[in-house]
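Heads up, there are several structures right after this.
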Structure 1
Amino acid sequence: MKVFIVGGSGRVAAAVIQELVKRGHEVYAASRHTESIIKADGVVPVEFDLHSDVAAMTQQIKGMDAVYFLAGSRGKDLLQTDAFGAVKLMQASENAGVKRYIQLSSIFATEPDKWKDEPSLQSIIDYDIAKFFTDEWLIHNTQLDYTIVGPSVLEETPGTGKIALNPDHAGTNPIPDVAEVLVDVLEKKNTYGKLIQMTSGQTPIDEAIDSI
């Protein structure tokens with residue numbers, strides 16, 4: 001598949017890109033910072049700005065089979081990048097006829113009543129507010145074949161290959177495990193229209209995804 005990744009210079013994106021290429025996909029890694037995109041066969045760096053208008057984004061993603069939103073401003077540009085940028089990318093995907101859309105979110109982003117009770121979420125409430133609106137927009141205002149992946153706190157540790165779905169409380173997830181989930185769902189139609197909330201656990205990732 002021809003896969004367009006927005007936020008292509010980020011930590012999660014780097015792991016996703018490597019896994020997609022390993023599985024034979026052609027990756028277009030989009031970022032304002034193309035110099036930071038990993039260099040590998042099958043990876044095409046693309047200059048891309050989430051401050052652009054929908055028409056410009058539409059032109060850049062025409063001909064793609066799937067779009068990933070993996071961008072994040074780390075709190076520096078929540079409205080323009082994390083919130084409105086994501087909504088514009090959804091609109092551009094629909095305009096370009098790209099049905100498959102995968103969005104990286106945050107655990108319990110659509111459940112604000114839980115934010116105050118989860119210590120790990122209290123420091124990222126503004127981020128979760130942005131994710132609340134983008135997830136809700138994707139679910140209720142598009143006709144995209146979407147999957148939303150909401151991991152717990154990301155850790156730069158080796159992957160375990162195992163997760164727990166729909167946990168009662170937030171925890172942590174190694175970045176390699178989050179990347180594996182994001183790639184595994186790409187061609188799994190049972191994940192269309194689904195919000196996947198996860199933390200580290202005991203179920204192998206492929207089994208967990210197949211059970212959705």
Structure 2
Amino acid sequence: MIAHLSGTLLSKQATSVILDVAGVGYEVTIPISTFYELEEPGASVQLRIYTHVREDALQLYGFKTARERELFLRLISVSGIGPKLGITLLSGMSADEMIASIRTNNLARLTLIPGVGRKTAERLVMELRDKVASLSSPQLEEELGAQPEAAAPPTEDSVRSDALSALLNLGYQRSAAEKAVALSEGGDVSVESILRQSLRKLAKG
């Protein structure tokens with residue numbers, strides 16, 4: 001698999017570049033964030049690459065930084081998010097904005113990106129909230145740390161209500177979702193914990 005390319009930039013557009021590596025021109029799909037950071041055609045550039053293999057095509061996705069590539073890999077690990085939507089997500093906001101939106105449950109910001117509905121945004125938050133923390137920049141950590149704490153911790157009733165709302169938004173019937181939420185239990189009373197338990201119960205039918 002191709003993981004890195006270094007060569008001469010032949011041309012660049014907002015979503016793709018052609019990179020000459022030892023006489024071979026590679027077409028690479030990029031997010032707009034990488035486009036902004038690239039030099040002009042003729043310059044020597046390096047890109048971190050993700051190679052996506054399909055039955056009918058081999059596609060290359062390029063990123064200016066290793067951090068951006070790692071964030072992309074975590075985004076496409078979420079069910080329903082392929083490389084194309086992953087590029088759209090990184091084009092819709094900076095890496096720090098994306099990480100902050102996921103960590104602070106900012107569904108409204110995430111759903112502003114084309115192709116990202118409420119269900120997709122909720123999956124991003126639920127599956128990646130803890131996994132993207134290690135990719136935060138020092139500046140973002142300062143900003144998140146400076147945010148005021150909530151006045152009081154959420155009650156168990158409000159947590160279960162939030163979990164039920166998420167299940168309904170994911171398309172489950174209210175009666176089945178209410179039953180699954182009611183049966184969830186455990187010391188960790190959080191939306192994530194109740195959702196995981198409820199989804200397991202719903203999957204079993």
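Which structure, out of 1, 2, was relative contact order in percent (Cα under 8 Å, 6 or more apart) calculated from, if the result is 18? Intermediate results must be reported in sequence, preceding the final value.
Numbers: 1: 18; 2: 13.
Going through each structure in turn, the value belongs to 1.
So if we calculate mean count of other Cβ atoms within 10 Å over residues 78-85 for every structure here (1, 2), which label has the highest result? By mean count of other Cβ atoms within 10 Å over residues 78-85, the leading structure of 1, 2 is 1. Work out which structure the value -13500 belongs to, where helix-only ellipticity at 222 nm (-39500 (n - 2.57) for each DSSP H run of 4 or more, over all residues; to 500) was derived from one of 1, 2. It was calculated from structure 2. Between structures 1, 2, the greatest calculated value of Cα Rg over 2.2 N^0.38 Å is seen in 2.
Calculated for structures 1, 2, distance in nm of label points 7 Å out along Cα→Cβ at positions 30 and 62 is largest in 1.
A short reminder: the numbers here are calculations on the coordinates, not readings from a lab. Quick caveat: nothing in here was measured; it's all calculated off a predicted structure. Cβ atoms are built from the backbone, for glycine too; each structure is taken alone.
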